[in-house]
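Participant: In the part that follows, the structures are each spelled out as structure tokens.
Nothing in this text is a laboratory measurement; each read-out follows from the coordinates by a stated rule. These numbers were taken from a predicted model, which means no experiment stands behind them. Cβ atoms are built from the backbone, for glycine too; each structure is taken alone.
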Structure I
Amino acid sequence: MGAIGAGIPIIEDGADVVHGSPAVRAIVSHTAQSLLLIECGTVWTRAWLLGQVEGRSRLLAAAQAITTSYPPRMDCAVGVGEAVSALEVITGQKLLTDGQVLLAKDRGHGIDGVTITLSMGGPLRILLGGFGIDWLPLVASATAVVTSVVRPQPALISEARAWFAPDTGWSPQLAPHVYILLGSSSEAASRPEKLAECAATVIASNDPPPHIILIGLPSEAAAVQTRIRHHAMTTISADTAVSPAVLAALLGQIYAETVLAEIPGFSTVRAWTGNAPLSTPNALGRVTHFLAQRYNARILTVDIGATCTTGVAAAPQGDVIIAHEALLGVRQGAGALLRRAGHEAVAHWLLSADEETVREATLERMLHPAMLPATPVDLAFDQALARVALRCISAPPSKIAQFGQLDVIIGTGGVLRHTARVAEAALLLLDGLQPTGISSLVIDAAGILGALGGAALMDGQIAADVADSDGLITQLGYCVSLSGSLPPGQPALQAILEFTDGRQYSARILTGTIERLPLGAGQRATLTLIPAAGVDIGLGPGQRATLDPPIEGGRLGVIIDARGRPIVLPEDPSRRAAMLRQWQVALEDH
């Protein structure tokens, strides 16, 4: 991780990233000696113990247990207790007493702090109405850091389509938790009576009625409050500088009072820490921005979960972009993923599968979310779902697609950690995200990155030490992803490695292929890239580049992806299967 992004030219594509980030705050070090990190997921509850080893913070132990917020246990504190008890067995350190975490008072006992990250409990259901489409970017930025789904009212759907996918709604039987009412930013466009009518209609048609948040003028707030009388409403006045952080904090509070309060046993675990629990997208936003600043790199982190999929893009200076799909995952979220993308999108990445097979395998994962893949076919299906989930958060018009050139791509989540071979993890990321230009691929081997978002708030150095030493240690290698159009089989790129001992290695890469250059972990070499006319390595069509100072190799050496963008697979099943096998073999360890 220390060399992350080193030697990569920072390639700007002119994308205009306009979203501010409420996910980032100043990181204050409290010089904690040991921390307990807890992550409550939909299927698994995981715990990590961090401590000091030779003056540096290290991951001492990790454990997991089945999440117990569902029948028959119906108490999430039981699963958390089992995971923490397993840490006690592994380390011999006393962490719990009488069901309460033991904070450090005497040397050798307890810990200095606890952080909680969670993706369980379901999303905060948000209904979006009104007419103030100028507020849509603010709402998009604020809702990204809360596990939520947003459904625009019909009058807003056409304007909101670029920000909220049209099928991110919920069953009519489920009432929204929050109704965000978008008012005017100027008196000239004010329509207080219309807003009051919208609010009254939503309150009358939902039981229980949602909390109303009005973003608009004081005159509009007065009209709405008069119409709805004693119903709870919070106003964010357009007369002041409206920050996404204000709305995000308000939504986080409502999330805690509604969704989290309904999780059996969560109040017991919540009492262990004085810090507010972080949602997965919020935690990833914090730690990704922290790493982008620390390593001066443009970083994309993706997390593929059982219920949701999250992508976070961060630059050293500037905004953090969060793309979060609260209902699209590879277990409970598999059904929604299939409805969104269609069974063909999943079958496209499988050697052989018809519609019935895809639907049956999807239903099996929804009914048995804790099931681990038992065969290569099961594993391939999980990876196909993961590819489709990544396309949903990264393909245009996604906000991630607007971010431009990436220096580092970090993958986390069980699907990536549990791949049988690192080549599978690399292909999954490249197929799902389809990046362009020159990037470094990294896997979060310990699955701890999200939890480190909370640790970074308590002590930034702890987060950095653990990420370097125990988390982001699976360096797959640099990847050069070509774009542009050439006939298949034509030379697309000449790549030359010049090793520090004077040796050279040259390869001619053909269009439609993916290849590895032999640069092992710990080896260093200068990489020269000479693309054919019309082929772009991220600097413009036909522009060559030399990566100097020398780059360091990874588990897969240097990957050259000349399959083009977007990746197009043959419609014929036999030809498609042959091509998928060819790509897999090309990246396998030799």
Structure II
Amino acid sequence: MAGISRRRFAQAGAGAALATLSKAPSAGAAADAAFAADGWRRGDLAHLIPGANHERIIVKCSFHAPRKPPLLRIGGELARARATDTESRYFAFDVPGLKPNHEYSLQLVDRDHHPLADAWPVRTFPAPEDRPKSVRLLAYTCAGGLPNYPGVAPAEQPFLALAARRRLLARALSFAPAAAIAIGDHLYWDQRTQLDAHREDTRRRSAELYGSFGMLNRSLPARGTANEAIIKAAVEPQFAHLYGVMLRSTPSYFVSDDHDYYENDEATDRFVTLPPHAYQLAFARFTRDLFMPEFLPDRHRPTLLSGANAGDRAPGISESFGTFRYGDLAEALIYDCARFLSLKGDVAGLVPPEAEAWLTARAADERVRHLFHVPSHPFGWTAGKWREWYPDVADVGEGDTAVAQMRADGRETFRLTTAKRKFMWQRGWFLQHQRLLASLAAQRHRAGIVLSGDLHATGHALIRSSGELSLDANPVHAILTGPLGTGRGWPSRARGTPPLTATGLDVEAIAPVQEKNGFALFDIERDAVTARLFAWRRGEPEAAIDQLEPYHVHTIKRRG
């Protein structure tokens, strides 16, 4: 394995060291007893998540207390940690030169080779030229959210309790997916859109909540200032306490969306939140470095895409555009529709031109059996939000222009319209949407499949046409994967409308959209993809999650 230490452990020494691992969990681990249900000893670990491709594994982890940088033992060799914070609690590992389709045993050890937790397995993926028969993929969205807002009754908490989220995740993982894709909104800690909201009660409650953690300073860096401790305190309950060590053997992909840049996507006469301002980007990049594996290189993804090869990341690492590649069987193109959004009228895009060219080129290359688009913002549906592919907006106010924003009281309802102009909406976003749809429909042998999140809903539709673009020859499947953490932030409450088919689209509802929590599994075989959608909502028995079965099963066959 190139690039890591060649020191090897004597078997006797390693065996003796295992005896030094305390069987008693730390205080933090005891508080998260659900994570230890399988008997895996986590020591002082707070969270542990790997990423992988066919030849490389990366790991992000954190501990409850500061410590000297650990080592990662993998295949009898050692990899050194990179500390990602200033108090030495968060670490990253990057191990290249691995064998494809090989299960490795990983273990964190201290400098004296004493284990810090039990060993665990991670399997690399088949090489791009391999021909695997099948793979199972997990996808979901909107897992973030502070679990306990002070003074709010359990049934009215904005986000699901962690116990329910973990239960949903545990049920998803019980099906043993090879990989997981989390589609945006891993955290909610909006700055201006909450602190400067149009509703006074929203401003007041947000100021009280944020002040209790410490107020982020938008003029200071994230790392090495007072902001560092505040970001950790705000994000740990939403991320580390949620995942813990549950994903330790499931390589995971986390694509960012608006809330991951510490704002909601809003455009008003007072502020426009995207593309992200300097403070948003600083906070988001630091948060990703602490908690989430970045996207590993892919030979077919251009190395100079925006968001790649930053000086403080390893060569080839991408923060915004990723690839799940599983031999010649499956390729999922994962893309951030927030960081590089442009406001350039008819030539605007939710992704930059070079990213669009990559997506289009991969659709044209049909050597992979199945191709998935995984944008952070959905195809097919609208809730009248600002940063959508579509011009639909709530039919409110006077004049010919309407501002898309949250309706926080949860009582107002609205009709969507395209007769009014959506403030700051760019026609180029829809034109890019049309080009991407056309590239998917032009595939000769593959079905077009888009997996999406963001809209706090689950559902499956078949897009047959969009505007003047006919997709009858190869309609595109648009699937909402289901939110993991939504409590009351359903579009019908927060936006005044449920998710609706965008104006100008001819859509066949295969599984009607539902505002429910859940997740999606995709069983990918040589000639077909079977989608299974799972749904549950607060108010239903939580125990039912443990035996949750899909409410929708649909097989998408290759065309040839």
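Participant: Here volume of the Cα convex hull per residue in Å³, for residues 324-547 alone was calculated and came to 126; which of the structures I, II was it taken from?
Facilitator: II
Participant: For helix-only ellipticity at 222 nm (-39500 (n - 2.57) for each DSSP H run of 4 or more, over all residues; to 500), the calculated result is -5000, so let me know which of I, II that is.
Facilitator: Only one of I, II returns -5000 for helix-only ellipticity at 222 nm (-39500 (n - 2.57) for each DSSP H run of 4 or more, over all residues; to 500), namely II.
Participant: For distance in nm of label points 7 Å out along Cα→Cβ at positions 404 and 428, which structure out of I, II has the highest calculated value?
Facilitator: I
Participant: In addition: Tell me which structure, out of I, II, gives 0.98 once Rg/Rh (Cα atoms, Kirkwood Rh) is calculated.
Facilitator: I
Participant: Another question, then. Can you spot which of I, II the value 2.6 was calculated from, given it is distance in nm of label points 7 Å out along Cα→Cβ at positions 60 and 76?
Facilitator: Computing distance in nm of label points 7 Å out along Cα→Cβ at positions 60 and 76 on every structure in I, II gives 2.6 only for I.
Participant: Still on this model: When mean count of other Cβ atoms within 10 Å over residues 196-203 is computed for each of I, II, which one produces 14.1?
Facilitator: II
Participant: Once FRET efficiency 1/(1 + (r/R0)^6) of positions 148 and 476 (r between Cβ atoms, R0 = 35 Å, to 0.05) is calculated for every structure in I, II, which label goes with the largest value?
Facilitator: I
Participant: A further question on this structure: A value of 54 was derived for percent of Cα pairs over 17 Å apart, for residues 436-491 alone; which structure in I, II was it taken from?
Facilitator: The read-out was computed on structure I.
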